[in-house]
Structure I
Amino acid sequence: MGFWDVFWLMIWAFVFIAYLMVLFQVVADIFADKSLNGWAKAVWVLALVLVPWLTALIYLIVRGKGMTQRQGAAVTAQRQAADDYIRSVAGVQSPAEQIAQAKSLLDSGALSQAEYEQLKAKALS
């Protein structure tokens, strides 16, 4: 096997792997999209089976913006869930929770106004 044979094998392997990544991303987005009904999902999947390259390209052109928005929303939700979990495990409260707790202590008379302001400043720093 010569140099050029190996070179073209690597190029085609790269193209094939990139195609598979796009194909799996499109299929995942089709099933994650709540605005598509079952028939529309079935048509997209059938088109991906029959004419995969053209269908994937059309899907990215037609629904690419929504695909990006759905993926961004999923990442944001995952990040928020991870942050909430870390805070719950570590016993750390968010600044808003700390201020709300200090306000309830102020309202009950357990804290003076100066102590409340001090806790509020600490939570916001």
Structure II
Amino acid sequence: MFLIAHWFRAFAWTLGIELLVAGVCLRSVPLARRLSVITIANVATHPAVWLIFPELGADLGWPWLVTVGISELWAFGFEAFVYSLFLGTAQRRTAITAAVAANTASLGLGFVLHAFGWL
């Protein structure tokens, strides 16, 4: 139970941060659609980053940093894909920018929150 509660708290922080950051990057998209697509992308990626990749990394003997790097690359790539599906291929660069900015912010702030014991 502790793992799920810990994951949910991290998910709430991540979603809040990414709604803000990706929301700014995707400001040309109507608000309801923007909030929906960012939420969908995070619901699709965050559980894997927190629950699947750590197990996979441990099973394969990956160092923690490799596991984090691979999981974050996967999250960035999948979120950029989801954003580009909603924005269309003409705005692929915007989708990639939003995914990179949002994931960089949530990962960085996640490290800070963890360091202060808030996560």
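Values in this text are rule-based calculations from the coordinates and carry no lab data. Since the model is a prediction, treat every value here as computed from it, not as a measurement. Cβ atoms are built from the backbone, for glycine too; each structure is taken alone.
Just a few scattered comments:
- Read-out distance in nm of label points 7 Å out along Cα→Cβ at positions 4 and 68, computed value 4.0, structure in I, II: I
- Identity of the structure behind -28000 (criterion: helix-only ellipticity at 222 nm (-39500 (n - 2.57) for each DSSP H run of 4 or more, over all residues; to 500), calculated), options I, II: II
- Origin of the derived value 14, 46, 30, 10, 1 (P(r) over Cα pairs in 10 Å bins from 0, in percent; candidates I, II): II
- Look at relative contact order in percent (Cα under 8 Å, 6 or more apart) for each of I, II: the largest one is in II.
- Origin of the derived value 0.30 (FRET efficiency 1/(1 + (r/R0)^6) of positions 44 and 100 (r between Cβ atoms, R0 = 41 Å, to 0.05); candidates I, II): I
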